[in-house]
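Coordinate-derived values only; no laboratory data. Remember, predicted model here, so these are calculated numbers, not experimental data. Cβ atoms are built from the backbone, for glycine too; each structure is taken alone.
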Structure 1
Amino acid sequence: MKSILIMIIFSIVFQANAQEKFALYEDSIPNSINKDTARFNRNIPEIFVYKPELNKDKGIGVLVIPGGGYAHIAIDHEGHDVAKELTKEGFTAFVLKYRLPSPNIMVDKSIGPIQDAQRAMQFIRNGYPILKKVGVIGFSAGGHLASTLLTKFNHPFIANPTGVSLAPDFGGLIYPVISMVDSITHKGSKINLLGEHPSLDKINEFSSEKQVTAEVCPVFFVHAKDDKAVPIENTYLMIEALDAAHVKNKLLTYEEGGHGFGLVNKTSPIAWLDSFMEWVD
């Protein structure tokens, strides 16, 4: 009897923390110069699925997009760690490992990440229709990718034959890169995504504050005022655009904390993820 009880407890704990990994694309990866190069490159796009305990399941999905300046992916503290906390509170979490923009494997490196983000939404909508709503949360450059997903859902960068919605139902942008304008952008993210000398049209296309419409979903922001890597003006610009379009939004600011603190800003007792989950729920 004791051994059976231990197995039941282990099963419950395992279920709450278990993850499944899936290739994002079943066949060829779009926008690839060479299919074999893309397939064996470290940038193979994948999605990790974390499911909550059945008795806690809220029926809400969250696509988690880690940052990394479009140069690497901070998949642990801005990805898997976040997913585990979300599942504890009944959310189904999906951590995205997206392709890093590279002219070596992509025809157009600027659209590689958004293709993967849109494909992730497509994957979730098609594979988990029981979810009553699906949102996205992104960090830093992952916040830029999330903001691109929020604003470009009517511009599919992937094949979408069934017409499934690529639009998130809510968004969380955590110390996000928003603008590609030199005065406030994160230059590394801009160069990695758009190149050294992008056209003005390209800069405007990937400056999310310039792409807001009234159809954008509600958005929750987190940013530290002393962030020197990605100035809080990025968030302020996006909020200004959302307000002008009459889109609901909420901002949680920290006086200190800098950039890249992930789940825990050690300078404050305020747990932003708790506020985000309450806001979504």
Structure 2
Amino acid sequence: MSDIVNEAPDGPLLSVRELTVSFRTAQGASEVVKNLEFDVPRGGALGIVGESGSGKSMTSLAIMGLLPKGGSVSGSVRYDGSELLGMSEREMRKVRGDRIAMIFQDPLSSLNPYYKVGTQIAEAYLSHRSGVSRREARNVAIEAMERVHIRDATRRVDHYPHQFSGGMRQRIMIAMALSMEPDLIIADEPTTALDVTVQAQILDLLAEIRSDTGAGLILITHDLAVVSEVTDEIVVMREGRMVERGQVEQVFSDPQAEYTRRLLDAVPRIDDEIGVLRTTDITIPSDERNAR
């Protein structure tokens, strides 16, 4: 397969059609994502929402060609007009990081504790840029850290991951993604382990980056409030299937799926009665379970 060429400059940046992800088990193939479809416009932001096990993270790994051993994928994932599914590992390495960057939910496990953060950002840059010196890559790392508002970046570039707070480590992961100037950023639960104040800062940062760079964004989360802050469109998943898709304002104001309504009902509000807990333990109607 040839390298990516821009075959459809006026089309969506990312187009996913009939995406199905399955794993081999002792009982046979088990589908964890089933016939998923969505588009991400150029410069647009899509939120993928669902409970744990709904298939949202597996969707991102399938797009990036990073499925665990035993996983298989079918359907179509077209990036900038070119099909990603079926690309060789060598071809996908040219896409990952350079064209599509991913921010994982646990920066402490994603960052190597034995290397300085600047070294790790620089190495990611060097892996995609031939003929670049280490000094140039170090300067790129400093600039990326400054873009995510890490103070005194020229000094802190030589610090180790354990010398940063959880929120700062997440900023470093975002800086690593930004160093390549990607067209699309996939953020998988980027605020899960953060307190509400730091979470708000990270969401503001993602919105700022999107505005400044024009990059598209896929935000994967279980938190509907997070989606409402950053994205334009939302896909709601349950048990590997999409049960609803639409503009954020429309879905929040007039959800069509019962599951979406129950998710929205479960979002805490300041006017809730103290001690009342709402749950999403519901049975999904068969027509919604088969929605595409």
Comparison of 1, 2 by relative contact order in percent (Cα under 8 Å, 6 or more apart) - largest value held by:
2
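Given a value of 15.9 for mean projected area of the Cα convex hull in nm², point me to the structure among 1, 2 it was derived from.
It was calculated from structure 1.
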Out of 1, 2, which structure matches 0.94 when Rg/Rh (Cα atoms, Kirkwood Rh), for residues 104-175 alone is calculated?
2
Among 1, 2, considering only distance in nm of label points 7 Å out along Cα→Cβ at positions 32 and 240, which has the greatest calculated value?
1
